[in-house]
Structure 1
């Protein structure tokens, strides 16, 4: 039997659930720096490696974001975006 295919609503729900876990963690202490898009943002996600629940939620969030983007792009644009991303990153490394 084929695995169930992701839906926009299902992926959005996964993103929302895991974003709430991360927000709750970040709000749990004034000592945890909140990631932002500004220049004063922490360089790495501010969770210690042993905090597996937070890292699992972050991984699930990132995977659902990637799947949602690919679903919204469709196969042709998704492939083009992936190939362009890989080529651009390789060029930046040299």
Structure 2
């Protein structure tokens, strides 16, 4: 899987360290909590495109693995963004 430019990119990180660069869109999302309240959380969004091999593995039922650096697990969200979900991105406060 390769990172691609994230729509609405607010910064590009990693170039000075010799990496390809990671396109990031900073945004704030609203989470609906179990107690009925809502809370605002800052987020960094990156966009990834699966290769043909990745797609074949997904079609064969292989899992997706998320690797986090360090030893503390931050909250994460993984989703497939398509036409139906693209409108939800417009609801996010940037």
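Readers should treat all values here as calculations from the given coordinates under stated rules, not as data from a laboratory. Note that the structure is a prediction, hence the values are computed from the model and not measured. Cβ atoms are built from the backbone, for glycine too; each structure is taken alone.
Can you spot which of 1, 2 the value 1.00 was calculated from, given it is FRET efficiency 1/(1 + (r/R0)^6) of positions 3 and 43 (r between Cβ atoms, R0 = 41 Å, to 0.05)? Here the read-out was taken from 2. So distance in nm of label points 7 Å out along Cα→Cβ at positions 51 and 75, computed for just one structure, reads 4.2; which one of 1, 2 is that? Traced to structure 1. Can you say which of 1, 2 returns 27 when relative contact order in percent (Cα under 8 Å, 6 or more apart) is computed? Matching structure: 2.
Tell me which structure, out of 1, 2, gives -4000 once helix-only ellipticity at 222 nm (-39500 (n - 2.57) for each DSSP H run of 4 or more, over all residues; to 500) is calculated. Going label by label, the one that fits is 2. Thinking of 1, 2, which structure, once P(r) over Cα pairs in 5 Å bins from 0, in percent is computed, gives back 2, 11, 15, 17, 17, 16, 13, 6, 2, 0? Answer for the origin of the read-out: 1.
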